Structure formats: structure tokens, C-alpha cells
Structure 1
Amino acid sequence: MEQTKTPVTAIMPATPDVQRSTLERFAQVADAVAATTKKLEKAALLGAYFRELDDSDLSRAARYFAGQQFAMHDARTTNVGTGVLRDAISEVTGIGVEDLRPRYVRLGDSGDVAYEAFAEAKRAGATPPFLLAETEALIGSLSATRGTRNKKALLVEALRRATPLDAKYLVKILIGDLRIGLKEGLVEDALARGFGRSLASVAQVNMLVGDIGETAVRARRGELEGVSMRLFHPIKFMLATAAADLTDVARTMPEEFYVEDKFDGIRAQAHFQTGRVALFSRTLDEMTHRFPELVAPLRALPSDAVIDGEIVPARGETMLPFAVLQRRLGRKTVGDELLAETPVVFVAYDLLYAGGRVLIDEPLVVRRRALEQLITDAPAASVRLSRAILAGDVSSLDEEFDAARARGNEGLMIKDPRSSYKPGKRGREWLKIKRALATLDVVVTAVEVGHGKRRHLLSDYTFAVRRSEKDGELLNVGKAYSGLTDVELAELTEWFRAHTIQEFAHGRVRTVEPRIILEVTFDRVQISKRHKSGYALRFPRILRLRPDKMANEIDTLDTVHKLVAEGEREVATETADEMTDTPAASTAQRRTTS
């Protein structure tokens, strides 16, 4: 592969203008942002830094602070994992891979490992400053380069010039998570404050163009008006909150509310315009290639649009178990045989854009009417409408829940007809009543070789929840052995081997990167001294993989606390029922939601 030439500016003296455009200056600001927990201080630090930069570097810095290597509408990826980064760090610093692995466990962050290793290494001689422009060029080259060996060579060449602080944040940028207490919304806030614009207009333009970098430049120039919607970049999904019980629904919803089935599939956003179709997952990744049979029916719809919905396994009007859909997740190619074995449909339930108009600020009742005009309600079609009824009495929800379950769906969604669509927000305008059994979304932290016919597979998974919404520390709560197919275990075994942090017992036990999300069920939660969380799940079983979720979306220790309290209440209720011979509370009111 032809090597990228070093920009002329990289060998110039570090003048004030050049200093502002360096990765080291970016890293200094990032460290300062990480050092404060106050959002206003974070925004002020970013705003001041953004004003230092020219337009090109402003665009780059805004993306990197938002945790993005490319604009959202740019489908490129670097495909650089922890393993190749670790090997490159080892080669440049001279610290062996076996000596680096314990540091990943101790520090828990690849960037911090790079900083420590580079600070310890004896590397003589001054090097030219590493520029943000060169960071962008490296990311582009990594995206265009195939093969781990070739990617490692590019990384080694770049890291040989890096200071410890450069290395720390170059690695963090390539991982896609700075871990400095910063989200895209706070970057938008910093741009608004730094350039004297309204946060609403900055957030709106970022959603319309799908590029926080371009949005930053527009904010500086005052060019936030008259921006048109660009399709084929994912809009963040509006999220629902679990209802505690029927009283919670009655307290939250207006006199009339929508009741829909909650589907047991994967959330999807469909974009189609002038013959082109794209499907995006809840993690904002394009997945059109996994569902080729949906392209033609979406393309046939009469208007350009962005639709929120669910991809569900179904044969005709009959919903199939989620396990059927799991066979297709993670596959790079989907052959005719798999298409026939695992049929899917797209169930539409919200409309974000149509006919040249952005609809997210319209009330749900208006968006629903527009969606009904766009999609003919054919129950067995490949693209179909969700079943939505207006209700005014929560007492009917028990019956509706049972009917939804009988149709093969997961439960109910309750929605306020007045609600606007709030991208990336979780509020109480949408409530969910899920399956009758308790479940948790967890992340795998360690794996172990199985037994018997699975003795060649990493099939035993230790998993964790987050400490809290604000504190992302992972706390183990259990270990599961069952629920996945041999095919899924084989694919996961390959992934875990490539994303191992540390090995024990000659490789039989491994701590791994916390990126594989599971939905688990269990009999109950019990107090345990074995785990730092203080709890353990009794008889946990894996229900399914959740590739549509990220580690920052898993359940928290607070959810576990609530499940313990709910279990204690149910035991007390059942005991009282037995003693007084009075009917128990309604089933929907006593359901455990997750």
C-alpha cells in the first residue's frame, strides 16, 4: 500500500498556530475535561478550545470529542481492536505484551495503558508535533487498509512520533470512547455556548446533517438556519421507560393514550429516498445487508421517508421466536437458505421524516396519521403498520397484555399521543410493560472454557451490571452456561479470543473487553459475598444476545435493588393471600419489568 506522506506542517517549528492544531493540545483539553464533573465547566473548557481552532481542526476536534472517527453519514470504520493496538504499543515501547495485559486489568482503559507504557519507555530525541490533520489521515488510512499486520504497521509508524499524552488519546480516539465524562449532547452544548448560538438550533442541525464536525463550523459561522434534512445517517432513537405497574401508567398518561404491542425483535430505522434504502440499528450501525428482502418493499413506498420500527421474525401474520432472528445477527452474508429459514418483516410505528418535512416536533397523533397514509395496513406484508389503539382505561391493559403475548409479542408499549419524538432521550411519554419474567441486560466481563462437548468453546460467561447511570463501573452479578446455540458459541469464542484482556489457567479463563451484551433471566436475586455487587442471580439463563445494545445501556445496580425489593413484596403478598384467602393483585400490577 502506498504510504501517506507526512504533511509539510508536521516538520515546521511548533509555532502558536501549529501548537493549537496538535493532538497534544487536544489531549490537554481532554484531560482538563476529565478532571471536572461539572457540566458547565466541561462545556466552558471545550468552548474556549473550539474558538482557538481553524474550521478544519474545529470539525475534527468536535467529532473526536463526540466519540466519532467519521461523520455519522460516513459508513467507514477503522476495524482496529484492542489486540492490534496492544501489539503496536508493545513494539514501540519495548514492553512485552504479557507485561501489558495486567495493566489493562488494573487501569481498565486502553488509553491509560498507552500513556503509562509510553511514559516508562526510554525514547530519546525530539519529534515534530503530531497534528489533528495527521490523526484524521491515519484514521482514513486505517479504514482503507486491509489485514491486521498492515494496520499494525501504520499504527507503529504513527506511535513512534507520539508523546505519552498523544498516545493516550490517539488510542482512545481509535477505540471510539474518550471516557472523560463527555457525550455528544455536551459537545453540542459547548458549541452553542462557545459561539453564542441556541442549543436547540445546534442540536437540530447536527441531527439534520449527521455530522457534529460540520455542525461546529456552521455554529461558528452562524449558518444554522435553512439546513435541509440529509438522509442515510441514523437519527438517535427515542427510548421508553419501564412502567412500575398500572397505577404508574394511569398517573403518567393523559385521558387517552396509544397502546401498541411491544415486539420481540430488533429496533430499526429505515431510510429511503430516490430508490436507495438503508436500515440502521439501535447502535446506529447500518445493517441493510443483513435484511435484503426488506429493500424492495421499502423502496416501493410512495414517499421519501425515515421510519422508526422493529425488524421481527414472522411468517405471514404469525410472529416467530426471537431465537429465529438470532441466526441472522452478526452474519456478513445472508444466503438464500438462511433467508428461507428466518423470514423477517419490518413493523413501522413512527414517522420521523416524509415528503421533505421533518416531523419529530409534531405530536405522535399527527405522525401516526401520516404513517398510516404512507403504509397500507396489510397484516401479512413485509412492511406493515404496528397495531395501535387509543385507550382510556388502564384496567383494560391486563387483557391487552395477554393478547399481545398470545400474538407472540413481548408485551405492551403505552404512548402519549401528544409526545414529540425526542432523539436519544428516555422519558415517561413512552412506557413499556415487558415480559412477565424478570430479565436483566448485562455485559460479559469474563469467559471460561466449557465442559463435555463444549470443551473447545468459551461457553461459560461471567456478566455484570453498571454501578449507576452516572458511574459506569461494572459489577459482576452472575455466571451463565446455557441459552445459546453451538453456532453462536463458536462465533463468540472467536470474538472473545480476539478481544482478550488477560488469560489465566493457561487460557481456560479470560477477562475480555466488556462489549458483548446478553439478556438474562433468572429465578431470583440473592445476597452474595462472592461478587463486589453484593448480589448473585439464582439459576441465570441466557435468553438472547443483544447486539443492538451497547455497554452504557445495560441495567444498573439500582435495577437489581428494585428486583430484590419486588421479590420480597411478592413473597409477602402471596403469604398474606394464603392467610386471608383474598384474591391477589392483578397480574399486570405484579409483573416485574426490566
Structure 2
Amino acid sequence: MNRIYPKIWGKGALFAFSGLDGINTFEDSMCGQLLGDRIGIAFDRCAVELYLHLREARDFEFSIVASDIITGRLNGQQEFGFLFVEQDTLLGFCPKGPAVVCCHGDLLEEQIYDGHLAFSGQNVSYVFATCEKEGRILFSLAKGREIRAAADRAEKAFDRNIRQVIDKKLAFFDKVPQLSQLSEQENMTLAKCFSVMKSQIYTAEGQFGQRWTTPDRLPHKQLWLWDSVFHSMGNVYLEPQLAYESICSVLDTQRSDGFIPHAAWPEGISSITQPPVIAWGLYKLYEQTGHKERLEERYAELEKYLAWNQTHRDTNHNHLFEWDVNPDDVHCRCDESGMDNSPRFDNVKRMDAIDFSCYMANEARYMKKISELLGKKEKAAYYEALFCSIKDSVNGILFDSEDGRYYDRETESGKFRKVSAVSSFLPLFAGVCSQETAKRLARDLFDPKTFGTCFGVPSISVQDATFGEDMWRGPVWINYNYFIINGLREYGYTAEADKMRDDTIAVITEWYLREGVIFEYYDCDNRMSPSELSRKGPALRPADMSARFTSIKDYGWSAALFAAMVMERETHGGKPEIHRQQMI
């Protein structure tokens, strides 16, 4: 099989240096997004734009459009390209004549420095340089805190052997799985996803003792707790050590009291936490690698984190867990849950949360597995008891037998918060519901009147008054699809799990082929482009990312979980037909 590279140009696609190739730091790295109306890149949220003006070219085609290398041909034969050679330096080339390379920084101070075009702002400079070599135009763009340093890097870039740089970039894809059972389009999407994952790797810095990952570089550039765990589930198929390091870096942020923040950067952490999925993630890595010693290395930290949640997020001591809710932020009332603008949290007080409680139950049962594996019998018994206590409370307090659904419950009034959200299906993932209840959940899951939409599981029921196209108020999120796929399989709904997995793979592939990016979330009816979905407010037309973001492009966990689902399909089999009447 010939090597398949990603080659779809997409507006907003990430273009950045990777910690796989060298030093890549939080503050000094340069990150770009592909332009939509020309062959070019906007760097650091449009601080500088670099593009080719096609003066005499009749047509062009791309050989590869990846996260750190773009090459193609003008007029069928004349090569052009953009290559990241360092975290702060880009090198490019184009034929003399058919194209003119242009660079501008409209919001920065422009000057000529040592014969090069320079753009400067507060504590940062960009230097654009060109030269003619071997009958073509070479160009470079370098970033630095001081203009002299940027100019030096821009000039030194011309000493690079371009063919060697290209070959090294392409060699990355030799490590990327290419599966015979996938179509060419699916293999191209898989290659794109691994390229996205590559772009989001930083090197050791500050509190992080090893490589670490970020959700998307733009607009987020910090480390996020559960994102990092999801990243590990894709990266394990590329480099198991990297997958482990991404979780280690999360644990590096732990305070002495056991708290782990939802977000962190080399020199700081946030003040809230996020869904606890670390024990689950580490155990899944163990299943792939067999490195039992890594579970031992991190065992004490896992214990401290779960203990912190028990102490600080179960204030009424009923074995159910409450998110920290911010009533003053209408667009992000519960950042801690990861479901920022879910209607679950509209005008609500503290709640026993179905999702938090299920995450904790799942962590407890995986801590039991880890404890048994490490020969810690007393600990295994403790976590078995904790799992059973949470399970009993989830079923006794958060399950509405009349509706056949799990809901959040207000701690003060004791009333159900009857918002039917995707979180209500997490008892399947956590293994806390009975087989009979699982059957009721499965019916609801595939009922077109509630959650049985064209694609995946909408983040809120179509019956809910808030259902629409805004983030956690209707669109489908790939991580929740993944949770529910795992839960369905555990309860014996194998065909349904496989169908949801295959639909997820198909939709991500479809929109990559159409728009060249991997999105943060998708339309549950698969009619609207994800780029047009709202994100904490109506989408702007035309889209202007400097004013308001739409579904973020080249999103880390969507890429990583696409890779995980494709690779796991190798284990669970092909693409079976599904007959939904089996569940009724």
C-alpha cells in the first residue's frame, strides 16, 4: 500500500512545530492557522500573515497538508512548500515567477531591519526574509522576544537542506498506522488526526518534567486534565512513552493536598478541577503496553486525587459528587464539568451530579483493578466498597424510575433537575446500572424523539427547550460518543456500539474531506457544517475568530479518539449491520 498523506487544505487548520521534533515551549513557540482564501498562514491569532500571491499560476495541487509541512505544485510541476524547522522559525520555497510571497502584520509596527521586513509589538518581533537560491525563492519567518534574535534565525533558516527537512517530516507518517481495511479517505483522515496530535506536543518546561499536550494550541495552549487523558488514548498507537508522559504531566500539577487542576501551564494552575478519568486512562495504557510498574509509580497520586474529590466535592457525604458552579458566567457556568454552557447548569444551585458521580464510580472500579494487579488486597477491597457505595447512591437518588432516566439532583431542595443531557448515559460507561436499566437507557439513546438523531448522541435531548446548535446544547461531542460506545459494549449492545463507532468515524472523515480540519463538535443531524455551529453565542457570519470562536478546528481529543476508535475496531471487528428493533 502506498503511503497516504493528509492533503486537504482547510481554513483554520493548525500549523505548528512539535515537541516530537525539538524544543517546543509555552511562550516562545509560534502557531499558525491556514487561511481560507489563499495559500498562506496566519500566525499567533493573526499577528502576522504569510501567503503566496499567485501571479502567473493557472492551478495548484497539494502533495501534503500536515501540521508542520505543506508542499505542492504550481502549474503541475513547480514545487512550493512551507516547513516548520524550529518552534519559532518557518522556512518556505516557491518558484520564481508564478508566485510572489507576501507577508504583513497589520497590527504591529513595521520596519526594515538589516534589509529584512520586521514587525514588532510588545515583547515580540517577527522577521520576514527572502533570498534567491538555485533558481527559486526561499523565504523564512522567525519570531523572537528581541528583533535581533528573530533576524538571526530567519537568516540561518536558509542554510537548511530543504530536502532533508522534508524527508524528516514525511518520515513521521511512516510511524502512523495505515490499515488495509480502511478506505483511502479514512486512512487519509487517520493520518490527518495523527498530524493534529503531533502539533499539540510541548517539551518539558517549568512544573512539567516531561512532554505534555494541549487541546488545540489556538485558542487553548495550556494543559487540560481530561483532554490529556484522551490524547494518551490516541498517542499510545504512535508512541506509548508519549502517551504515558501526557498523563504524568497532569499528575505533575497536583498540589500537596491531592487537588489536580482542570488547566495548567508551566508556571501555574487553575483553581478548579475537572472530570476524574486518570485511573481509567492509566489502566487503558497498561492494557496496551503491559507496563505494570507505571501503575505503581502513580498509585499514591491517584489515591490522593480521589480522596480530595471525596472531601471537597461530596459536601453532604452521600457518595454523590457536586461540581463547582459559577452562577455569574452565563456562557460557562460549570467549566469544571467540561460541559461549559450545558442547560443542566442554568440558574441552578449546587447539585449531586450524575456525570461527576459516574466518573468517580468508574475511577473507583479501576483503582480496584489496579490495586488487585499490584497485590494491594486491602486497597482493592476499599475501592470495591467505594464503587458499591457510589453505585447505590446513583441508583437510589439520581434515577427517576418514572422517566427511566438519570438526572442531577439539587442538594438543598432534593428535587430532580430534569434536564435530559448526554451525561445521563454515563451509568453505562461507569457500569453502575442494572441490565434492565441499561435496556431502558438504550431505548432512550436510539429513540428519534429524544437522543436518536442522525449522528451520535446530541449533548441535550431534542425535546429540551434549549436544544439547538450551541456547543453543549445540541451538538455531538466525540468524547461522549466514546464513553457511551464503551458503555454499550460493556452491557452487551455490541452491534449498537459498533454502529455508533462507525458513524463517528464516517462523520469525522466526511467533514475532514469537505473542510480539511478535525472539529471540536459536530451537528447531530449532520446537515450543518461544524464551522457554522454556535459556540457560547450565535456564530458570526462571516466567521471572525478574533471576535468569537466557532467549533474549534483541529481539536485534540477529536483527533485522538478518532485514532483510538479506528485502532480498536481492529480488535472488535469490522462494520456489522445493525437492527435497532433488537433493543425494543
Structure 3
Amino acid sequence: MPARTLKKTKPMRKAAKPAAAKTAKRAAPKRAVKKVAAAKPRFTYSNLTFTEQDNDIYDAAVGHFREALDTHYKNLVNGAWIDANDGAEQSHASPADTRIIVSHFPKFGRADTVEAIRAARLAENEWGRMPYQKRIAIMRKASDLMYERAWQAAAIMAFEVGKPRGEGVAEVYEAAEIIRYYCDYIEKNKGFVYELASPGKGQRTRSVLVPYGVFGVISPWNFPLALATGMTSAALIAGNAVVAKPASESPVSAHFLANCLVDAGLPNGAYNLVVGPGSSVGEELRANDMIDGLAFTGSYDVGMHLYRNFSVKYPKPVIAEMGGKNPVIITENADLDVAAEGTARGAFGFSGQKCSATARVYIAKSVKGDFMDRLVDFTSKRVKVGFPTARETFMGPVMNQGAVDTWQRAVDDTVASGGRVVYGGNRVTDDDLQYGYYVQPTIVDLLTPDHRLFQEELFVPFLVVQEVDSLEEALAMANDVQFGLTAGIYSEDPREVDYFYDNIQAGVTYSNRRAGATTGAWPQNNTFGGWKGSGSTGHNAFGPHYLQHFMREQSRWIVEE
């Protein structure tokens, strides 16, 4: 297709306006703060509008969880809440205020993890042979419990990972909807049993998908409930038992999921929670012959380590999602108000700590100045940095000192390389925020397009901007990274949008989305998964091809007497 320059822009439209230590075997508090009807989700990532009543309920849940801070929890193995064999514990301080100790958990080692794997191996036969109708009845009950306890979980995430109120509640709803979708899907497909053509009189054949056995699930801290639930529920609904290792930064959210599963009636051993370091728990899941498959979400380096080293005796599935460096393209035919808002929301939602976060902007040269003015205006007025439970907070802290250091190196490298910090670039240390990991949302430009800040996933609120002369040039730059997770375009020319979809190398794509340029996947509405270094399967979660990765096919030839 011959190169074409981006066309003259159309007229722009205005944009729319610390506590005493405790000990707990179960998540505290257990009771629901509010029961939510399980019909249609009221909160999604596109709809984070709270009523005054919602705010009051959330504030009450926050107050309730404050009473549970500094609690000593237990891991779950074979239906029992237990400590590590050697009594070791690990503690986690809140990124929002490091003076707050959120939790203490048993620090499992490899021997503890082996016990959990053996429990899953003993349980998987009964669970896997259970009719799928009984399995999904239990899992649907777990989904209902998530809705009932949604405000509790949102409060947990505010302290544990610094997630603001709207995004926290939406994440719980997303997790519940993921379970519903996979239950509905296996039911729609009648358990994936397909009758094939008869090979002859008195004979029949069928294709049957059956579970592998035991899946290890390794989940990250940034979506500690939704991503853990997505991988875990798919494995369980398919009939596998699960040994789940959450990130060390977010074990209470995993404990919340465990309670929902236990209270829904999941059999002992079908789900086991093992909190501990990747060097011990994670490595045991990778190396143990009793683990039949791995589901992982996290960094490229860890994901590729698992992918290369999990299968030894014979091939075994590794379902890995490994991040992104997600571009948005803005042409001369874009509505720049929509583009500015969508870019800011995509880049700075949850402090840029999403694998789908908007990280790179490729903007038509003729409209760059106008777009940058609007982007800075929206960011300065709407992206308020603050404690995650505050009503007005748009952006909370980053996760830890390592994230602060990554952000600071990016700022310093921009200046050293002759780039320009257009907005942000400073730590936020006002009042009590000095005790947390707060930074400004940061926008930079004037770097060369091959600079490392256009290539490396940073996982912080840092956005790089590059002007381009044509759509083809923008797409070539957008595709020139090892990742291929999400991407977006703003253009009101259908031909440009079609060309973008036909040529972008990404598993999740958006056009003209105000709520987030490259973010916002939702079960049943928008599948989620990556190409290239962003994913291992080529099939997206939340969609019609994902659940089957947790099953394998058996062909059955039956001779009838």
C-alpha cells in the first residue's frame, strides 16, 4: 500500500466535562459490607461513577479493614489453614503509607509447596471427574460471594497495592464476571464433548476435552484479584486442581479469593494457597513433576524463564501473559479532546502499573502542539495524586521503592538524552504522602524514536511522545518492540482505522476510546491477550478460546455390542 501522509485535521469538539497485631485463619472481615445484585455489573473500567451512597459504603469498608490491618493470616493446604513448617513469616507494608503493615503471612518454602502439590494431586481426580454442571454450580456461588463482598475486597486492594476506590471495585466486579463467563462458556459447549462421524455400524467416535490434572497459578500484584481469579477459575472450571502462588505484595487479595472458593463449597485440596518467594515456591511449581501445567502473569523475564524451563520430560502447557509497551497513534483526523483524555486515562490509570497501560504516543506532526496542550491540561486538572482511599484521588502510589527508582531513572535519562519533560518529573511528598511511594504523572518528548524509553516496559506513570509524518511511519514505530499486547488509534477516517487494525501487531486493539487509549478489557465484551513477547498462546483470556488451554483432547472410539 503506497505511503500516505495524514490528512488535515477536522474541527475539534470540546471534551466532556497503624493497628494492634491480630491472628486470623480466615480473611477479616468475613461478613459482607453490602450485598450486590448479581445481574449486571454496575461498575466497569468504563464506568467508575460513584453515588454518594457508594462512597459511604466504600468508606465504611475502609474503616472496617483498617481494624484488620497487621493481621497474621495462614495459607490454605488441603482445606486447612496452616503456617509454614518452620514458622517463617513475611510481612508487607502498604505502598500508600509504609508505616502501615497490611499483613503477615506464612513464608512457604519448597517443602511446604510440595505438600500443597500433593494435596492438589489427591484432589484432582475427584474434582476432574465431577460433572461440569456441579463444578460450575460451585464456581457460580464463588462469583456471587465476590459480588456480596466487593467493597471489602476493594478496601483490601487500596491498602495492599494502592488501588483507588473506583478501580478497586471495578476489579472485584471483573473477577466475578470472569467466573461467570467461563461457567457459561463450558455450559454452552456442553463440557466440550463432541460426537464425531460414525466409522461403521455399531461404532461411534467422539472428541472429549479433559483436564490436565494439577495447574500451578502464579499471579501478579497489579490486578491481585482479577488476574488470580481469571487463571484460577479457568483451571478449576476445566476440572484441574490448583496450587496458587500470589505475588508477595498482594497475599490478602489472594486470601479473599481463597475464602470465596472455600465458602462456595470447593472440595479440600482442589485449591491451595501458597504464599512465599518466587525463588522457592515459584521454582517448586516450575520443577515439580506433579505440576501438569502453569498459568503465569508477570514480567517478560520471569515468563520466558518458565516457558523455557518448565517442560523437561515432555511438553507441558505454559499459559503466560508477559506485559507490554503499548502504543497509541493519533492522526490529523482525530478528535483531539477525546484523544487527550483517552491517552491520559490509559497512561496514568493505576499509576501506569498495568500491562495494558498506554506508554508511547505517535502523533501527526501538524497537530502535536494542540494535542500536547490538551493532554497536559487534562492531566494537570484531572489526574490528582493522593492516598488511594480519598474520594478525589485519580492516581495513588507506585508499588515500591524499586518502581520509584525506575521512574526516577526514566526522568533523569530523558534530561541526559536531550529530551524534554513536558509535565511532571517530580516526587510527591506533601504531608503524609511523604511516607508512601508517590510520583507525578510524567509526559516527555524530543527523544529519538530508538531510545530505550520507547522500548522497555517501565510499569510506572511515564509517557513518551514522538511526532510522525505518516500513518505508515507511526505503525512501523509502534510495531518495532518485542511486545504486542495492546494498541490504540484516534482517527475519524475509517480508512485509517481499518489500516491500523490490518497492520498493528497487538492482541488487543482500540479505536477512539475516551475511557482509555489502550486499556479496558472486560469479560464477554473485550478479550485480553498478547502477541510476540506479550503472550504464549495466541488466544486471549475472557474469550471463546481460552478455557480450552486448561484441557487436552482425547479421541474415543467406542464399539457397541
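What follows is calculated from the coordinates using simple rules that are stated; it is not laboratory data. Everything numeric here is computed off the predicted structure, so don't read it as measured data. Cβ atoms are built from the backbone, for glycine too; each structure is taken alone.
If Cα extents along the principal axes in Å is calculated from each of 1, 2, 3, which structure is the one that comes out at 83, 61, 51?
It must be structure 1, since only it matches.
Kindly point out which one of 1, 2, 3 the value 2.5 was derived from, the read-out being distance in nm of label points 7 Å out along Cα→Cβ at positions 211 and 259.
3
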